[in-house]
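Just below sit the structures, each encoded as structure tokens.
Every number in this text was worked out from the coordinates using simple rules, so none of it is lab data. As the structure is a computational prediction, the values presented were derived from the model and not from experiment. Cβ atoms are built from the backbone, for glycine too; each structure is taken alone.
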Structure I
Amino acid sequence: MSKFGITIGIISGMVLFQGMNSPSTEQRPWTSMVSDSSRTPPPLTPEQSLQTFRIPDGYRMELVASEPMITEPVAIAWDGDARMYVAQMETYTQDADGTGTKQNKSRVLLLEDTDGDGRMDKRSVFIKDLMLPRMLLCVDHELLVNETDTYDIYSYEDRDGDGVADVKKPVYVPGKKAPGNLEHQRSGLDWNVDNYIYQTVDPVRFRYTGGVLRADSLPSGSNGQWGLTHDDYGRLFYSRAGGENAGAGFQINPKYGRLDFPDDYDEATFSPVYPLIATPDVQGGPIRLRPDSTLNHFTAGNGQSIFRGDRLPEDLRGDYLINEPVARIIRRAKVIDQHGKVHLENAYDKKEFIASTDFYFRPVNTYTGPDGLLYIVDMSRGIIQESNWTRKGSFLRGKVDYYGLATINQRGRIWRLVHEDYKPGPKPKMLDVPAVELIQYLQHPNGWWRDNAQKQMVVLQDHKVVAPLKKIVTGKASFSALGRLHALWTLEGLASVDKSLLKVALKDSDAQVRRAAITISEAYLDQGDADMIAAVAALKSDPSYDVRVQLLLSLGVNPDPTAKKVTMALMDHNADKPIFPGALESLKQNYEAKRYGSKLSNFSSNDRRFILSGIGIYGSFCAPCHGSDGSGLASKAAPSLRGASLLNDEKDAAIRVLLHGLQGPVEGQTYSSQMPAMGDNSDEWIASVLSYIRFEFVGEKVGKGAKKESAVVRTGDVRKLREKYKGRDTAWTIEELEHN
């Protein structure tokens, strides 16, 4: 037996085995479970599906929950006592046309394992009648929930103990409709080590204060699409499926700007994926397929996590895991520090960490669980793409109809990965206990326990923990480095950090504690506190790149003379390390984003409003494919916007592209992503993002010769074309735009 064991599942004759040494070796059909005339691969029971996973020796998958207990699961969250909440998108793409998708029929379930065997055996409907719930966060006894098409976040609580929420209250309610296709809306609600709660897409993060969420803007926008995670030290990891990007935004915290490098991972070795079976159901067509009909690269990377548990082999800890549901695989990557710059590498040579021959294995989220194991949310369905990508006439629609994939839905599984050498950890009890009892968990070997103990203490705001936490930070109580890091951030969340404590932490033996102390010191640095500027300046020659990069980020745009000298010294001594010039440039651009209005003085206040509101839209929805500077991405997912003729001509063509999408070659070049229709958004939304794009990438005046017009697109322009082409349901081609 090779290093990787495989138990062969039985599936329909259309599915091919994919050789593991190269994409083109050892193909053979599986034995059919149905007659040759049937095209639809038969759905497998959970027990059958268990036999289809190929994973490294020593590992095995266990079933945690499946249909009919759960249906269409997309995200999970545990409370402090390890009860599991499951968000279900029960109206998601129930047919290829998306009929009924926006009905309020989805639910959040509450599951419990009462006998400790790892399998859920108790279920209740915690919340019903929701619109495609997409984000969950447990806060003490409450569950925070966000639904599709809204920015609003509500808290739900069960006060009578029957497993059903009976109290609902607003925690963040801007009261506006959220724009964009449901695949392009937010995910996350990740309570990070820094006590901020992060999400994808929208340019805000939150602090939970006094029972509500306080928004903090991110001037350069947020990042990512479906999936968000952080490591032991608070580094955030995003991904951009639209840009076919399997990892992004992990170089610096988004509060300092956006920074990605072309070699965040090697396109030639990291982007290819290695399915076990043929994957004909891809959006984009043959360009995404190898000759044997297997997916050739990431197209739908999502649901990533950094494994931080303690009940799987040590070499997995800290690795980056990301799903590719079209390929039916989960990638495992090593996170490599290259002089402060992070790089991802596939842990295996032309293999995947987890792969399945179950045609309906659709992993969409991964998590480190309270028991120290890895959890996988599997939608287990035929169509994984939203109906905007399965329109009639598309390549994908042809495959969906041919194989009958629209009939396989209302299923779902939650798996956990275990190992023969480890037993699952004990169940936590963090609710309804004194805050001081939680301190011990700040150095627990499982990151889930550390995070949740910190979160619970911050939420409780019980200042009886302040004195013992300060003893930990100052070394008067023996604690691990990770324990000291969490103690410091817990004190920050309790507003109990002062300069004397920070000065001690700045001299800690652990680099990540020193780095955190610099970050927390910004409350003083930004106010020009000379004493603290001098204290952090002493770290300009710190042996850790992470510490020096953080020092640059914290002082890089500070006008204080000492801060400027430190910045110059850091750049002089580290200019050959790409992270330093990259971080400083991102920081400066971020600073400029706060002052962007000064560059728009030639526009009326109303026109300026359109351009400014378009900045955030572009950063969230367009940059993942076209690049933050409009120059495109190394993956060639979409064309460059700089100099694009569609933008430099009259605005009608650009409006039509946003309303209905664009397909086929662009200026002779074929791209792997098709521009989707954005017509579900409001006229103002489309006008705003086009106004920004035309202004930023062309100039104040757009057009040729005497026909130049203002870069600004107005809502009336959009409304007119929406009405003119209201019957159109297919994407435009360049030829049509030029002649119609």
Structure II
Amino acid sequence: MNQLFYQLTNRSTIQKSLFFTSALVLFTLGSCKKEKPVYADVIYSKPTLVKDPPVTFMSPEESMKTMHLPEGYRMELVASEPMINEPVTIAWAPDGKLYVAEMLTYMQDIDGTDENEPWSRVSVLEDLDGDGKMDKSTVFVDSLILPRILLPLDDRVIIGETYNRSLYTYRDTDGDNVADEKKLILENNKRDNANLEHQSATMIWGLDNYLYQSNGSLRYRFTKGEMEVDTLMDAPSGQWGMTQDEVGQIYYSSAGGETPALGYQQHPYYGNLEMEGKWEEGFEKVWPIIGTPDVQGGLHRLREDGTLNHFTASCGQSVFLGDKLPMYGDLFIPEPVGRLIRRAKVNLVNGKKVLSNPYGETEFLASTDTNFRPVDTQTGPDGCLYVVDMYRGIIQEGNWVRKGSFLRPVVERKGFDKNIGKGRIYRIVHEEIAPAKQENLLNKSNAQLLDYLHHPNGWYRLTAQKLLVLKEDKSIVPDLKDIVTGGDPFMGSMLGDTDYALGRLHAIWALDGLDAIDKSLILSALQDDDARVRMAALRVAEPLLKSGNQEVIEAVQTLKNDTNPEVLQQLLLSLRSAKDKAGNETIAQVISSNPSNEAIAVIGEESLKEVPLEIEQIKKKHVLQNTHTRSRIVKGYTHFKNLCASCHGKNGNGIEGMAPSLIGSPRVTAKKWDIPVKILLNGLTGPVDGKEYSGVMAGMKQQDDEYIASVVTYIRMHLNNESGVPAWKVGNVRRSIKDREDYWTIEELENEK
């Protein structure tokens, strides 16, 4: 120990701080290597099913008694009404304050009256005595339209509203927790007319310092204080909720497509990749302990005992990266219709990520409180898992409870629409692990922030990285490079190889955010002992691969014999930037050497493709069409992929039980071209060609004529070789049925003159 203190006296202030931060580990554990505690989960016996529970409100304490968790876990109340109302998402700022988006106008009656009025808000909560329960609530920004994007930066918070594609930062400059500064950072004056459930609902700060949204093929990045826009090739299309794991792999979900998780096989920068067998058999089945009459899919989505049989409202998912629960790296998926939260293990099987339910035919969290509506989960700075409960009767947006829907009479019979105006935030804790105390990172120096790049709680690691990037102070670059290249192996041994590797990982991305990546750093990181660091090195090496730097190309190619399957997959993805014969040869060698790795086979084949991308293929197929028509087909493809494909399938050939095929459909190919226009405008209910499908097709009357025309043109011309439909014709149809509010049925459409 004397030798340790001797070394300390000869080290920088940064290293001294890190030493004292870590010293407790030495004395508490008696070892330089820190091991994470492991506790065995005991599956609880499935509680007795409550088939038809009352819909009356419960107090938070009463509601928690209805929540069933595995042995060792418990719920704790963090905040509730009247402190908050109708909460939909939460986010912690670097100073420890908790921001809450509250949709105060969401479905306040069965018709969604006044839903789009600017009466919603974002509040900020504070825990003044450090007991884990919020003591003070202040309205940070008022008069918002259904706020849905909430991303703290430094002392600024990005807030995005429904229907508004522009983004603003808000700041409190005088310390009263009320925003008095509003700045436009991204201007887009084109209103988003999609149904509010289909718009981008989440924005996260990615490990690579890009800001990603849950829907759309754009990403953003701060460069010299300005927001830059970048186009993704073929990003997955998600809905409410978005998360990433410790290496920056993003996870999406789609309630509309009844898809609990998607997009996690490779980073969206390289395009969307979905693989067969991405879930273990039966993973899509859910196991509520409460009767579930209010399901959009109707009887098709209910078991004989009245419980929900399949994910139908997956949202607000998160990969848990905290250090105070024994479930690091697991994916949590709220299902508000089923009143439950799924815990999923992420397994690597033959090179692909496969999700499994460790509890069999039970769930990690399930409640018999009818009003329990979990809509968001987050890793907290205290190392615990937080749950946002919108706590209300009706959860579906008005488009799905219109007259003629399955849901409307259920809502009216049960009185779900009367239960409004409340909301709770909980945290899940473990009986054998005390939550940590929140630390304020906002006013930490750069030197102090370096310590947090190694923190066992991922929230601190990413927040420290984000602050270093936003400060744009390049004086810290040498220290970051020392972390990456192992300039201080003493600290590595103190923290433990695994924790220090995560510090190297975040240091690489902090350097990338500061535009300070160089060849020597890449060459060093490519040889790192930790696979996660090698993967990051491959990604940041891509600009040099693209420029043809031979030394970097050769160093990258040496990883073709790497023993880690995820490193090999990243190698194939990164070699797409090389664009030379040697790169393709390496890709072919990796494929040949790993015949049982399904992901390598798929990614490698795609990496070797010389054919144009899908959009270029569409343009080529319709090269004889005029420019305007060809452009409409391409727009229609984009709209179809982002929304329609979740039910009708990527190629329009339908999904069993969800929606019929559009290829050869008599409605799509009909000479009465106005039939598909009418369906898109008002929606469709009832059987199709004698088959029942899950729920109804929601109308898109809120979209403009060009949007409707492009989708109809795409499905008629590209999928069926029929004539397209111009926007002015859509306008004529819209006016002719302007007073109609109900869904169409096939019988009505066929009998229309």
If you rank structures I, II by distance in nm of label points 7 Å out along Cα→Cβ at positions 266 and 282, which sits at the top with the largest value? II
Among I, II, structure where Cα extents along the principal axes in Å, for residues 410-649 alone as derived comes to 68, 65, 39: II
